[in-house]
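Read through the structures below before going on.
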Structure P
Amino acid sequence: MQVKKSLISEHNDLDIAEHQRRYEWALTHIAHCDSIVEKVAAFQITIPSWALGTGGTRFGRFAGAGEPRTLLEKIDDVGLLHAISRSSGSISLHFPWDSVDDAPAVRTRAISLGLQFDAVNSNTFQDQPSQPLSYKFGSLSHVDKAVRNQAVEHNIETIRQGELVGSKALTLWLSDGSCFPGQINFRRSFERTLESMKQIYRALPADWNMYIEYKAFEPNMYSTTVGDWGYSHMFASKLGKQALTLVDLGHHLPSTNIEQIVAILMMEGKLAGFHFNDSKYGDDDLTVGSINPYQLFLVFCELVRGMDEQKMNHAQDLGWMIDASHNVKDPLEDLLQSVEAIQIAYAQALIVDSQALFQAQEANDPVAAQEVLQAAFRTDVRPIVAEARRRAGGALRPISLFRSMNVRANLIAERGSITRSTGL
């Protein structure tokens, strides 16, 4: 399903007067408003292929309808989202779910929709029908070298598949760990994992990076081999400059100070980027900004300040990707909401009075520091985000346009009511 530019323009015309009134207020009250619009417009957020369908839990999955059945249909769905928001210009693939059987066709379809391919993701948390050995007791850390070799080969094949579409990074997330005390030897598990990672690292093309993602728990509940940012940073440091730490907002214990982690990883030059989502209790994979938008804002404050200090390009020098999956929303509507939440947090961070904040910090004045941060957080930057979309050719109100087009009903008519977009 395609979105005609004329349809977006017609829909914007319904709201343009109100939008212009609100944007005029922003121009009057927010310094450097136009330059912030330009930065927001340039900021692209990657859509993962697995988020295009409904997710699930260990208790079950309430399958949606009209989900993409093939890689080309997944690309079409991301193209649809990008046409509406003009902020989702790349897709992240997951193997073996997204096997590239016809690379020229895949790349041609992506280019026609204005899309690129971000980091590719391997899967050693799930046994595949064709694999001879099981990952039940681990993959890269497994006591059996044959299992480790199988997992290494899968990651190398994922790199090869990524090269076919023009990706430049491999995301490595392991479910390896233990459920019970004494089940594994922690030191030997770390050593085996490092040796396996070294084999994968040696297979990286010269212009690629390896993103090492950590997670505190789940599916293993007593320990995980890459359990927090310290483990990831150790692995990345031992591997080399092409290895970096990937931060998933849901992969922490409750009340973890994620913004502090971000600041230190940036300082060390070891931050790869983000998997954005939100959570109440654990890795809930909920809509970005739906539970704790202030935390998201604080994370972006550290990002903006760190990138500016290091003269980094906000849009290109880190990886920005959504990682959400749940049972109850239309996946495409959820992604549109998540993209906007990220843009809002980014815009709020851009309007922080950095000089005033620095002065408050140097004066040991926590009251003044709080006032500076909350002044930015409480400012309505939605007119800025909407203007960025409008200038890029997107919709002023993405969800409203999506629903007015009856997108889901049309996708069901094209694809059927019983479809599945991932291997879960």
Structure Q
Amino acid sequence: MPGLAPTREVLANGVTVIAKRTSTTPAVTLVANLRAGSVHDTQELPGLAHFVSRTIDRGTDQHSADELAELLDNRGVTLSAIVNRHLLSLACTCLIEDIDDVLRLVAEIVMRPAFPAVEADRRRGEIITLIRQDDDNPAVVAVETLMSMLYGPAHPYGRRLRGTVESVERVDRHMLQQFHATHCVPAGLSLAVVGDIEPARAIEAARSVFDGWHSGTSVDVTDSPLPHQSGRECRVVPMMNKSQTDIAYGFATIARHDASYHAYWLMNNILGQYSLGGRLGDSIREEQGMAYYVFSSLEANLMPGPLVIRAGVSPTNVARAVSSIDTELRKLVETGPTEQELIESKQYLIGSMPRTLETNMGIATYLQTAEFFGLGLDYDLRMPDLLRSVTPEQVHEAARRAIDPDRATVVVAGPFEGTLA
């Protein structure tokens, strides 16, 4: 396999450009990642980064929100802006003949957003509506409560991404401008350009629009202490007007740079992701018929991320479902994976990579992930062998390190009034 072999160049002002030519369609995908995620929110003002992501494209020093929308729409371009714990991302796809104009608009939005007060007020109402919808959703409530318990309010991962109604109501235009000026800086920008364009031309196009951008340096948040946990912690959030109860069960685990990451990745796949949900799905959903859904996810990040098991069940099955999760976890810790599980999981994870790279957006997203975690330009070539080299003993050790039902954090949200052991 030849691999992606992208071209990477850091411009004089610190902007990183990663370019990959593909010729499947006469189009180009742009993904601009700024290290301006919610880790930069304060404990007193959660949700500021999310507010910035909702308003950054609502006008610049040169164009109003309506003018930007019209300029992009005339080229058939939809610009999406999303934020997570560490990154604020802008993404779009355009025809090759429009690349220069679209890149210029994206750069304008990245560098010089105006955050007009009228647009901020309009977005404020939309964000408050989203927060209230989250507060009425048992699945969201369960996960957000779990994260707040695992990490605590002082840790960036323990705070709500969208903030609270009270914090969003306090955000003003000056706060948005200050956040942007502090955290949206050249050295924190990574631009992926994937499509029917030569890498050299893509890099020069980026240089031409970002060359005059000079600003300060933003330091990402990569370390924050975890709260001490001495034993199992359980919490019930009654939402009696709902029909389904959602369970979020988890542990704080490892950072992405941990040497055992690939063993953890395989362990999680065996536990709750492979096929219809791994061991958890086989037992709780297929054999016992107790769950509408059940799966696990490993979110290793710049800081130790969570291993989260989620399930949606009937209120009458809550205690049995939590007990069954305990049982499956204890089995994995005691006996480790079977040889067949490990073989199939390796095949599944290795085989899924080509599918993720079938589109320009898939390639751009992958390249940005590799850049963010410092995995190297050849990680797509090295990853299969890294997975193949993982032994059953290493996966077993990952399970022993990550999992201890006696120290689990368990949250139940929905029409349930019982207690959890």
Structure R
Amino acid sequence: MTASVESRILLIIGGGIAAYKALELIRRLRERGVFVRVVMTEAAQRFVTKLSVESLTGNRVYNDLFAPTDDSGMGHIELSRDADLLVVAPATADLLAKMAHGLAGDLASTLLLATDKKILAAPAMNLRMWLHPATQRNISLLQKDGVVFVGPEQGEMACGEYGPGRMSEPADILAAIEHVLAHDTHIPLPAELVRNQEAASLLAGRRMLVTSGPTHEPIDPVRYIANRSSGKQGHAIAAAAAAAGADVVLISGPVALADPAGVKTIHVETARDMLREAEAALPADIFIGVAAVADWRVAETAHTKIKKDQKQTPCLTLVENPDILAAIGQRSKDRPALVVGFAAESEKLEENAHAKLIAKNCDMIVANDISEAAVFGGENNEVVILTKQGKDSFPLMSKQDVAVRLVAKLAAMLGGTSR
């Protein structure tokens, strides 16, 4: 199913300055023929009016938990059950906390607790609220429960600060809605929940080491060589592993992301820094090299800014950086039981990924085709998984979903190894 005339969305608007973006989201949904009902929190009505929302949706706005059922027979619980998808935008820190802990003190939180449908949340809050450990714990809990997130983005806040916490733009939220609607919109079946519990029991007491993000290789004090990694996939894997009971160490290059809750995060700049910290963090049961490490660095870093010369272009001598994945995979001592690499390829995806699997002595390569989709910086991923025993593939899904499925697969593989 895509966002079309056949789709029914229940939009829950939280109380934040970003609530004005919900009006544009409604307009875009209605242009596609989507049937939209809206629930507004009390705080949301301080930022946008019910009249504006009703005019755009053509439907009554709901906001009172104790209001009598209207003439259409649409009761409180039926509001969520009638929808194909629940969308929370903006998802404030308060709403996320209520969702994570199962509170039901108003109409919005009651519907979110009573639904059996998928929930898509677009967080929006001050960057310090977003980075607070309590919010990050709530995000981890909700991801484990199957809530899908879009954003937040990095940008300027209404309070004048700059950082992560800005709600995604309506076009990005619409794209996420269409993605979720293209998949099963119900909460996972009990059998799937049992498999997740089995994965958690297998990872309890296991140690996982994850690298994420790019590396920055300095040219001079203001310039550097880097790759286009946002760190979203690596951070999602670290969060999913922690939620599954693993003891996780995340070694992150420079990213605009909050440290995942329940994860020990070590921040580095260069490939040499990342390798040093990875080796220091051993032993581990699983190593996952998600980071897009710069292959080269300049032989000599300038101590002062290289000035632009109209007559001559500076000549940079490049040298190879250490190969972190090969260094871990080829260790004779303290090699993790499972070594997993990532391969971003623009051609011959499986051929190049398989060559990497063998050359670097990996147990698994997770490959994605960067020629057809915005993988770097995007919210979604489509991967092919190669092992020496065969291959598997995950269809296009959110990076959080890729992380959960990959962690479950690794837990099952690790179950066949000795501690």
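Where a number appears in this text, it was derived from the coordinates with a stated rule and is not lab data. Since the structure is predicted, the reported quantities are computational estimates derived from the model, not experimental observations.
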With helix-only ellipticity at 222 nm (-39500 (n - 2.57) for each DSSP H run of 4 or more, over all residues; to 500) derived as -13000, matching label from P, Q, R: Q
Mean projected area of the Cα convex hull in nm², for residues 90-225 alone derived as 10.9 - corresponding label from P, Q, R: Q
